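K.L.:
Presented below are the structures under discussion, each in the form of structure tokens.
Where a number appears in this text, it was derived from the coordinates with a stated rule and is not lab data. As the structure is a computational prediction, the values presented were derived from the model and not from experiment. Cβ atoms are built from the backbone, for glycine too; each structure is taken alone.
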Structure 1
Amino acid sequence: MSAFDLQRDDFGHWVLVMSDGVRHSPVTALRAYPVTSPDGGVALMDAEGHELAWIDALTDLSPPLRARVLQALSEREFLPVIERLESVSSFATPSTWTVLTDRGTAQFLLKGEEDIRRLTGTVLLINDADGVQYMIRDLAGMDKHSRKLLDRFL
């Protein structure tokens with residue numbers, strides 16, 4: 001059994017219920033390392049930014065509690081993962097990219113090559129002209145067409 005539970009109140013806020021019955025509301029779930037370790041290190045924070053509970057690994061939680069924590073995380077985070085590059089308007093920047101993400105098809109403007117950052121050997125973070133960040137989790141695992149397009153910008 002966990003030392004806490006995560007529930008919703010009547011207003012839709014997340015409530016942290018500790019094992020001794022103490023309730024904290026509203027709470028926010030934050031990943032410590034959202035890109036490099038998305039399944040590890042999650043903090044549940046109060047409205048003032050104080051850590052109320054720490055989760056070493058999401059796999060340590062029961063499936064129902066893990067699902068609620070993941071839902072709380074997804075409501076706060078917006079980091080679409082690019083699965084495939086469909087097209088780019090030009091190999092010079094600025095260029096318009098059409099991509100398939102884990103959230104559907106998206107189109108964005110890449111202002112310059114400096115907006116593509118390599119976080120690790122295979123993980124890229126791309127910032128579009130509107131400030132939205134997109135991630136490529138595994139550059140080497142992408143299809144040949146996508147890698148060929150990306151090579152022009154890296």
Structure 2
Amino acid sequence: MATDSSERSAPPRREQFPYLWPIATRWMDNDVYGHVNNVVYYSYFDTAVNGYLIGATGGDIRQLPAIGVVAETGCRYFRSVSFPESLEIGLAVERLGARSITYHLGVFAVGNAEAAAAGRFVHVYVDAGSRQTVPVPTAIRTAVEPLLRSIRI
């Protein structure tokens with residue numbers, strides 16, 4: 001059964017996200033239609049999550065014995081953004097599991113209260129060598145605990 005736009009949930013709001021990561025759009029982000037191409041949003045999500053983790057842990061997360069690999073992503077679009085807009089990527093954690101973290105992200109044009117897009121991003125932690133699942137490293141767990149929020153996008 002198809003849903004119409006009146007059944008679609010409202011965009012998330014800036015205050016739902018405990019952390020905002022600044023991102024500058026680039027000329028190459030735009031597609032032929034004059035807006036940021038949908039695949040670029042996933043790059044924004046990856047940059048915001050990993051940039052936050054590097055800053056919050058104070059170290060190079062690539063050097064940990066366990067690394068986060070992306071197991072799932074998704075994005076809902078509410079309005080277009082375009083170069084040369086300045087953006088902020090809102091970051092929250094919906095679930096902090098034993099071996100995975102589920103992030104929610106909002107793409108905000110600077111000064112806008114409502115997200116232009118909302119994303120979901122799941123990191124599963126694996127041993128850097130064997131790629132077998134392992135517990136979320138303590139440094140990562142400690143870094144993301146302040147981001148825990150009960151929001152759904």
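K.L.:
For structures 1, 2, calculate distance in nm of label points 7 Å out along Cα→Cβ at positions 64 and 112 and state which one comes out highest.
P.N.:
Details: 1: 5.3; 2: 3.1.
Once distance in nm of label points 7 Å out along Cα→Cβ at positions 64 and 112 is tallied for 1, 2, the winner is 1.
K.L.:
Moving on to the next point. Of the structures 1, 2, report the one carrying the highest value of distance in nm of label points 7 Å out along Cα→Cβ at positions 80 and 96.
P.N.:
Biggest value here belongs to 2.
K.L.:
Right, here's the next one. With relative contact order in percent (Cα under 8 Å, 6 or more apart) computed per structure, which member of 1, 2 shows the largest figure?
P.N.:
2
K.L.:
Starting from the value 13.2: which structure in 1, 2 was mean count of other Cβ atoms within 10 Å over residues 88-95 calculated from?
P.N.:
Computed on structure 1.
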